[in-house]
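In what follows, structures are represented as C-alpha cells.
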Structure I
Amino acid sequence: MYISENDYSKEIRVAMRGGDGQVIIEHFTKDSLPPNVRLMARLTLEKGCSIGYHVHENETESFYFAAGQGTANDNGTIIKVQAGDTLVTKSGQGHSIRNDGDTPLVLIATIVLN
C-alpha cells in the first residue's frame, strides 16, 4: 500500500510525556496498521523540544533518527544521538529524547505490541 506524504495525519502534542515544547507527529497511517503495530510515524522536535521520560510496557518502540542531533535517556544511560542512529526501547525499559542541536530532530517511530 502506497501512502503519499501529503496523506499523513498530522498531530501536535504539547509537553509530550512531560517534555518541553511541542512534538509534531505525522502518522503514516492510522486506519490500516497491522493489529500488533500501535504507531508508525515521523516525529519532529524543534530546537529545545523534548519527549519526557516514560517506560514502555508490553510493547517495543524503535526510533530511527533521520535528521538532526540530540540527547536521549536510554533506560537510565544518557547518550548523544544523530542522524543514522537507532534507539530501541523494549518492554519494561524507558527513554526520553531532547533536541539540543541547532536544527530540527526528525525521527521515525514504530511501536510494536509484544
Structure II
Amino acid sequence: MTHNEIWTTISRILNAPEPDFVYIPSESLYRLVPNEAEWCLENFRHNNIFDNSKAKRDLGFQYTIKFKEGATRCIDYLKTNNLIEDCAKYPFYDSVVEAWKRSEMEMINWFNKSNSK
C-alpha cells in the first residue's frame, strides 16, 4: 500500500474527510520547524518501503488480517480507550501546511512572471 492509500483508508474508517495530501520536502520542513521535524528529516532520508517477501519465502509467513481490518481494530481500541486526540488542539500543523502552500504559490507566480518576458 502507498502512504496515500494507508491514510485514505484510515480516514474512511474514521468517517473523516479524505486527506488533502501536501508534499513538503523534509529538508524544507526541518528548516522551517527544526524541533518538530527532526524525526522527519532522519526518517525520510532513507527508503521506507517494507517488503515481507523474504519472510514469506524463508519462514512461510502469511498475513491473516488485511490492512483495513487491522486498522479498524486499532482505531476501535483507540476510541474505546479515549486515545484519539482532537486535531484542533494542534493548529500548529495547519499553519505549517498553510505557510507551505502560500510559499509554493509565491514561487509559481514569481517563476511565471520572470519567464513570461
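Using mean count of other Cβ atoms within 10 Å over residues 48-55, single out the structure from I, II with the greatest value.
I
Any idea which of I, II comes out highest on distance in nm of label points 7 Å out along Cα→Cβ at positions 24 and 56?
II
Comparing percent of Cα pairs over 14 Å apart, for residues 40-103 alone across I, II, which is largest?
II
Thinking of I, II, which structure, once Rg/Rh (Cα atoms, Kirkwood Rh) is computed, gives back 0.95?
I
Out of I, II, choose the structure whose coordinates give log10 I(q)/I(0) by the Debye sum over Cα atoms at q = 0.17, 0.25 Å⁻¹, for residues 16-71 alone equal to -0.67, -1.25 when calculated.
I
Ranked on relative contact order in percent (Cα under 8 Å, 6 or more apart), which label among I, II comes first with the largest value?
Between I, II, the highest calculated value is found for I.
For structures I, II, which has the highest computed value of distance in nm of label points 7 Å out along Cα→Cβ at positions 32 and 96?
Once distance in nm of label points 7 Å out along Cα→Cβ at positions 32 and 96 is tallied for I, II, the winner is I.
When helix-only ellipticity at 222 nm (-39500 (n - 2.57) for each DSSP H run of 4 or more, over all residues; to 500) is calculated, the result is 0; to which of the structures I, II does this value belong?
Computing helix-only ellipticity at 222 nm (-39500 (n - 2.57) for each DSSP H run of 4 or more, over all residues; to 500) on every structure in I, II gives 0 only for I.
Values quoted throughout were computed directly from the atomic coordinates according to the rules given, and no laboratory measurement underlies them. Note that the coordinates shown come from a computational prediction; the quantities given were computed from them, not determined experimentally. Cβ atoms are built from the backbone, for glycine too; each structure is taken alone.
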